[in-house]
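J.: Next come the structures, one after another.
Since every read-out is calculated from the coordinates, none of them should be taken as a lab result. Here the structure is a predicted model, which means the values were calculated and not measured. Cβ atoms are built from the backbone, for glycine too; each structure is taken alone.
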Structure P
Amino acid sequence: MKVLALDGSPHAEKGCTSHILKNLLSGMQEAGAQTELLELARYKINHCLGCFGCWVKTPGKCVHNDDMGVLLEKYAGADILVFGTPLYHFNMTGLLKDFIDRTLPIAEPWFVSNSDNPGLSAHPCRYQKTRSILLVSPAGFPEQGNFRPLVNWFKEYAQIEGCKYLGEILAAGMPIIIHHEEFKEIMRDFDLAVCQAGKQLILTGAISADLKERFSRELFPGGPEAFRKLGNENWQKMIDEVKTSRQIL
């Protein structure tokens, strides 16, 4: 079983997205999976030009001379694709969207009926392989409802691409929680749950109902009002620190 995790965070290994992905992949590895984590910020990924050169000029190969050629080989060979992204304006990062746009060479130009979505058209895939998709996302807001646009997008994406949607691991409010010692136990329990979910996905092909319910809950223990208070204190502290450093200079 080959698992490819894509970290779409601009902060790469320093971010919350990477933290979750590494715990998830650790569990998958324990269950016997072959895993690889790609921190997209480390690669040169140009914007798709929409020129369709990968269909008519150099079939299966993009006209851009960047890192996507190597990344596409890994993408095409994966059994499970884990899309990791912090919540940016209620959706994925531009970096991850650029990656997804650049997967166009995997498709062929011909118009066919979409067997997975009757009534819709599609382009056939050059590589006949069944893939599954899992979404991983932390957010700066404390409420789970802020993930709705992102989750809906990936559910539709998986269906249209003919992939099995495995669900999502969401962490509302994680950027605040992970940096406060008082929430250390909450993060420890969450990390263990993520690792367990990784094992389950490899051993059974699904995340158990109790873990799915856990990942649908809000992480912060005090509710939105308490979160906003702590979050605003943090922002004020950072603003004050910047003002102080300017005064010193």
Structure Q
Amino acid sequence: MFPIRDTIPSHSPPVVTWMLIGINSIVFLFELTLDHEELTRLFYLFGMVPARYSHPDWALALRFPADDYWPFLTSMFLHGGWMHVIGNMWTLWIFGDNVEDRMGRVRFLVFYLLTGVAAGLVHWFTNQDSSVPAVGASGAIAGVLGAYMILFPFSRIITLVPVFFLPVFFQLPAVTYLLFWFLSQMFGATLTLLSPGNVGGIAFWAHVGGFVSGVVLHRLFLLPRRVRPRRNEPDEFFPEQAWTRYL
């Protein structure tokens, strides 16, 4: 399933969401100017390599900078290819604006970076022997998805599903779409436990960690209700009201 858009308009211009998309795009364009050796060096220095922190002697032998934890932050601004960066930025574009509305710009930026770091920590903890650099914004974006699911469970997500090469569009509640996505990541993460070291190029545990941290931490970053300027759309609810129909 590929999300096309949601049905909730932004309260205000999502400046931080645009900024994050712009920074990621600029960094990716810079990556395109590098040759293979330079790009590999960039990924190993600024990507999140779990073995770098689990096996300091190995890291020292390869001349990794000592006591350098910046990759937990910098790795979320690197991407491994066109589809990687486009998919991540498209998802951030769809879901980031509404979460930014509810948090405000500064709080949203801190929330985004914090859930990205949490995703990196979970990836490190579950792949401690991996010497492959993990890059991408998907862990932080998973945190945004977790917050969105709680804040806007009944928003409608217009989704594209290819059926025999024909595009078919569905409109799903956000809670249905995002729970399906999370369960698919949990399934992939569980498979990596059955085959250690083989993550298929996807950091499933980082996605799981980012999503769960978004669900758990989002309430700490919400703006007071009084500063929200516009009437809610029919599929918008305040967090404490969104789930009342199920209680």
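J.: Who wins on relative contact order in percent (Cα under 8 Å, 6 or more apart) among P, Q, i.e. which is largest?
T.: Going through P, Q one by one, relative contact order in percent (Cα under 8 Å, 6 or more apart) peaks for structure Q.
J.: helix-only ellipticity at 222 nm (-39500 (n - 2.57) for each DSSP H run of 4 or more, over all residues; to 500) computed as -13500: which structure among P, Q? The partial results should precede the final answer.
T.: Values: P: -13500; Q: -18000.
Here the read-out was taken from P.
J.: For distance in nm of label points 7 Å out along Cα→Cβ at positions 89 and 209, which of the structures P, Q scores highest?
T.: Max of distance in nm of label points 7 Å out along Cα→Cβ at positions 89 and 209: P.
J.: Hey, another quick one. So distance in nm of label points 7 Å out along Cα→Cβ at positions 145 and 185, computed for just one structure, reads 3.0; which one of P, Q is that?
T.: Answer by label: P.
J.: Let me ask something additional. For the read-out mean count of other Cβ atoms within 10 Å over residues 33-40, a value of 18.4 was computed from one structure; give its label from P, Q. Present the calculation step by step, with values, prior to reporting the outcome.
T.: Numbers: P: 18.4; Q: 10.5.
Derived from P, not from the others.
J.: Here Rg and Dmax of the Cα atoms in Å was calculated and came to 18.7, 59; which of the structures P, Q was it taken from?
T.: Q
J.: When FRET efficiency 1/(1 + (r/R0)^6) of positions 17 and 113 (r between Cβ atoms, R0 = 30 Å, to 0.05) is calculated, the result is 0.25; to which of the structures P, Q does this value belong?
T.: P
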